[in-house]
Every structure is written in structure tokens, then in C-alpha cells.
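**Q** In the part that follows, the structures are each spelled out as C-alpha cells.
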Structure I
């Protein structure tokens, strides 16, 4: 994968900008709040079709404008691919690949794949379960584009089911019509939800051994990393030792739990079990890293995870994803910073933001394209 050209129109603080990426390494340097992270956010959106910094597309559109555009020329399997996104506020986004309009996410996703590593990722372990769910959902969607549509379908079904639960007003004595209506939504929910849980287990199972090797290397063989999927449906999944459950088996368990939780859900007027309530847990030497690991240990976990993503994506697609490093190097100590930079393959396109380029080794800066970013303007240095 390679990003060759990027054009932004009315995106965040960019009225219009055009950037070329002629080399494998690009550094965006500038003070804070100038637009460096906004540019990387646009590259992230180009790959994932959602923002890693905002839950609302309307926040991405320049104030006073009705829409924003992200256009790019990329390279995949030595073929040039043109990507166009129009973000309407409010309204649906318009997607095009090589000037052909795409009606769904699955036909767009996978054309451009990234691994993002920013300051917020360093807080992933201490963040909320929704942060960790977003991480795994975005990661899976790039490799298995149909996942994004399944997730969207699940959320729509859950919304409709919640509306029905609210209409019941806490009355647990359901009529035949009410019981039948709820059963219809139950069945749709468990089918879509079971697929999501299956694919999350599968992804963690595949990435676990790679992340463990990376983590063991950084910790000089003193620590083992274990990732678990904590599900309100299937319980705790040990990605090192447990077998991935089939969607059918998960659906069987799911159906029983929905029946068991019927009274609680009616009273609370919301769906209380399912992938929207699940979490990802990280353990160092079988000790919960979220609770007991030091800040340095937690950063080693995330660094191992991101490097594992790079290797895993290459093993699946045969190509290196584009790596985005958003102000993260300044947050890593010298040992972890060196390990990260040394681990990046020479043919992996890397886009880095920083406030101070003087901290980079002069050897690393050879052959690097450097841009200065100031108040939404981008100027090439040298």
C-alpha cells in the first residue's frame, strides 16, 4: 500500500490542501493545533471510513460548509487506485473508487489499509471498553470489509429492539403480539451478534502469537503478553489457548442468554448483552495490565500490538499497510522509540507528525520528505 497524493477540501481546518508523498518516509512538523493530526485523521478516514478522533462526521466539516472531501491517489498491488470521499453534513457519505460510485462500505474498504499509532492509543488499556471495541472493529473492517456492514446492521437491529423494549414500559407480562415482535428482533440480533463475536475472537487468535513475540523481545524475554476477549455472551476467550467458537455455537449460547435476560431487559428498556457490551483485556505474565501494569509496561503492550498489526496485515494481504505515527514518538522512551523505528520495514510507507524534528537521528532523516504545517497550510522543507 502506498499513498501518493492527498487532497482535502473543507476538512477540519483545511479549506483546501494538496500533498504529495514521493518517499517512503514523510514527516509533518509544526506546533500543536496547526493541523498535523487533522491531516493524519483524513488518511485514517480514507482507510476506515470513520474518524479515530470524533464520533460524528459533522465535526470533520469546516465550520460554515455543508460538506468535506477527501481525495487520494494510492497504490495497491502495483496498481494505481483513485479514492474519493464526500462527507455530507448532515447526510450519508458518497464513496468512489476509480470514479465508480460505491453503494456500500464493503465494496470500498480494503482498497487502502493503515495502522494508526497515536498518543490516544497509548491510553487504550486505561480507556473505556468502547475505545477497545473501536480499535478491534476498525482493524477487522480493513481486512474483512463485510464486517463493517455486519456491525452497522447489528447496531440498527439493536436500536429497533431497544425502541420496542422502551414501548413495553417495564411491563413484563407480554401479550402474544408483543412476545412475537420481540422474538423477531431477538433472532436477528443473535445472528448478527454471533458473527461479530466470532470474527473478533478469530482476529485476536491470529494476532496473539505475533504480539506476544514482539512483547517478549521488548521486555528482554521477561514478560509474556496474553489477550482475552471478555464477552457478555460467551464469557472470557483466551486467545492463546481457546479455540475460536463457530457463529452457530455462539448463537446457541446467545439465544439462551437472551431468554434468561428477558425480564431485566424489559425493566431496563435496553439490550444488556451482546458485542456492544464486550471488552478486550490484556495480561502481562497472567496479571491484568489495565490494573497492575506500570505506564511503561502498558506502552510496551500497545507498541507490541501495533507492530503485530503491521506484520499480520502483511501476512493476510501480501502488502505493507501505511503506518501513521501521530506525535507518539515523543511519548515513548528512547528504548521503545528505537525499537519502533528499527522494526519498521524500509518499504513500509510511514507518515509521522512531530513538533520537533531535531530529536530525529540525522541518519533516519536521509531521503525523508519533510513538510512544515502551520495554520492549515503545508509547505515542503528542503
Structure II
């Protein structure tokens, strides 16, 4: 009975982490180290660092994948999926509730004026994410050029198709520079394809279903799952990179436009102030996309969206965790990461510009200056102080209520 008891304690630790981990993947890592390594000794410090590094080069939410991979090592797939569920439930439930409340307020003509400063603050968070990613990953002139080109492409082309193309081209370009990386002794790769085939099978099946039900409003939950599953299969670099993709797909892309720019920014700002994964923002979008179907429809939309965004990264990390030691020996694989990371920085920088534009178009000069001030202040507080995101958001809400 030792193992079941140990698993229960592990899941309790995950639940505690889900309500105390503020600050995104970098801050999450410190919490994981403190609780899972030093306090409980589930894995070694070296194993945690390696797992986290692996998850950063796999599409999907880094923190979520790291915890799922630890669960997988400790107790196989069942414990891993329980870990995933417990980790995302608190933030997912909160963001679903926020989505339902926003919809309810709008239906009842209740003013959302108290969120007026949350929107420019959200742009500040995104700008800070772009700054942070650039500082850490763009270290060469080649990377800087790729970042700028990726940003321009995603700014000009208002289609979800641009994102996988930009990432693929950038990765292939720097993969050509593989000779700059030292050779390493290669090992024979013994591949278990089950989880890869599961990921690919769900991707293809969801795409077919989404295409067949394109003109059927009652099948919107299926299309939401497909949209988020596709995006979740393409996102390298964490929740910040998710934002430009979702903004283009659900706000700018004419056939959908499930949310207004204001609703999108308000939701993103709220998720910044929550513990747990930033990817739970998907449940907020799903709830608002299904708002016309009542509360239960919004809940279904939130569940399908969250399932879509979290599952692909989980399937892929279960697949890659077994072969990574051999795969990373190949120089083109290591070289391609430079281009992918640089493109990611460009995507996030472009998102900050795109999201700020609605805050200045056809606005009185006083509001334009005020929005700019809140954006710059949020950027400065996030980038150069240790004030937590939730405290900054709380300040913004108080200012909105008072002013």
C-alpha cells in the first residue's frame, strides 16, 4: 500500500501547487523545485531541470507538461492524467466563471468600466513577455532578423495559417546551420509510437469533424476542440506565445470573431493574476464562444477548449520523453531551436502591437495617453520589480472602480 499512499500525497501536492503557483513557467519551476524535489524528493534536481528543458522544446504548456511528465515517471499514464486534471482545474474553473460573468454583465447592460485599465495592462504583460523571450533566446544577428521577419509576417497576415508556416520556415532556416553545433555520439533510437499516433490521430480526426460540421452551429464545441487542439500542437514557448495565435483565430479572423478585442484583453489580464497555467485562458474563450447557448453551453465550450489546448502537449511529451536522450544528439534538431525561439519572440512582439491598436484608434487623446501610461507602467513593474502579477491586476481593478 506504500505506492497508492505516495500517489495520493503527490496529487495533494499538485493541488497545492495549482493554487499557489503565480508568475508563469519560470516562477512555477521554483515552486516545483521546492515542493517536488527538496520537500518530497519525488525526483532529483537534475531530472527536474532536464524534464523542464525537454518540455520547453515540445509544443504545449511547459509547466503542465513538466508536471505531467513527473506523474508519468512516478505512476505511468493514469497518474499523469490525474496530475494534469488536478493542476488545471482551479484556474480553468475560475476563467470559465469569469467568462460567464462577463457575458452575463453584457447581457444585463452592466458596465464593465471597472476593467478599463485591465486592457492596456494586458498589453503591458504581453510586451514584457516579448522582452523576456527576446532577452533569453535571441542571441545572434540571425535570430534577430528572424524575429523581426516573423513579427512582420504575423502582423500583416491575419490568418491562423501563418503561425505554423513561420515556425517551420524559421526552424528549417537555422537547422541548415547544424555544422556550428558539436557532434555527439548517437545512440540507436528505440521508438514507441503509440502516443505520437494518438496525437496525430486525434489531430486528423478533429480536423475532419471540424470540416464536416463547419456550417452546423450546434457542433460548435467540436470545432472549438479542433481549433484549440491545432493551436496547442503548434505553440512553442508557453502561454505568452499562445496569445497571438488565439487573437488572430478568435478575434481577427472574420469567419469566427467570437470575442471582441476588449473581452480578449480583459480575459488575458485576469489569467495573468491567477495561479496555475496561463493556458487556462482557453476556457475563458470557450465560455464566451458558447455564450448564446446559456450557462451549460458556456461550460461545455470551456471544457472542450481546455481539453483541446492541453491534450496535444501531453500526448507529445509522453512520446518524446522516451526518445529525447537519443534525439537531441542530432545537430539539425538542436540547430532548429534557434529559429523556432526567435520566431516565437517575433509572434509575441507582434501580438503586443496588434492588441494595443484598438486602445488608440478613434479614442480621445486623453484616453490614448492614459492607456499608454498603464501599458508602460505594467511593463516596467513586471520586467524590473518583483511585484506579483496578481497584485498589479488588483491595483488596476481598484483604479478602475475608483476612477
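**Q** One of I, II was used to compute Rg/Rh (Cα atoms, Kirkwood Rh), and the answer was 0.96. Which one was it?
**A** II
**Q** For structures I, II, calculate relative contact order in percent (Cα under 8 Å, 6 or more apart) and state which one comes out highest.
**A** Sorting by relative contact order in percent (Cα under 8 Å, 6 or more apart) in descending order puts II first.
**Q** For structures I, II, calculate distance in nm of label points 7 Å out along Cα→Cβ at positions 128 and 336 and state which one comes out highest.
**A** By distance in nm of label points 7 Å out along Cα→Cβ at positions 128 and 336, the leading structure of I, II is II.
**Q** Please state which of the structures I, II yields 2, 8, 13, 17, 15, 12, 12, 11, 7, 2, 0 when P(r) over Cα pairs in 5 Å bins from 0, in percent, for residues 8-151 alone is computed from it.
**A** Clearly, the read-out refers to II.
**Q** To continue, here is another question. Given -13000 as the derived value for helix-only ellipticity at 222 nm (-39500 (n - 2.57) for each DSSP H run of 4 or more, over all residues; to 500), which of the supplied structures I, II does it correspond to?
**A** This value belongs to structure I.
**Q** Matching task: 5.3 is the computed value of distance in nm of label points 7 Å out along Cα→Cβ at positions 40 and 368. Pick the structure from I, II.
**A** Matching structure: II.
**Q** Using FRET efficiency 1/(1 + (r/R0)^6) of positions 96 and 192 (r between Cβ atoms, R0 = 35 Å, to 0.05) as the calculated read-out, with 0.80 as its value, let me know the right label among I, II.
**A** This value belongs to structure I.
Every read-out reported here was derived from the displayed coordinates using simple, explicitly stated rules and does not represent laboratory data. Note that the structure is a prediction, hence the values are computed from the model and not measured. Cβ atoms are built from the backbone, for glycine too; each structure is taken alone.
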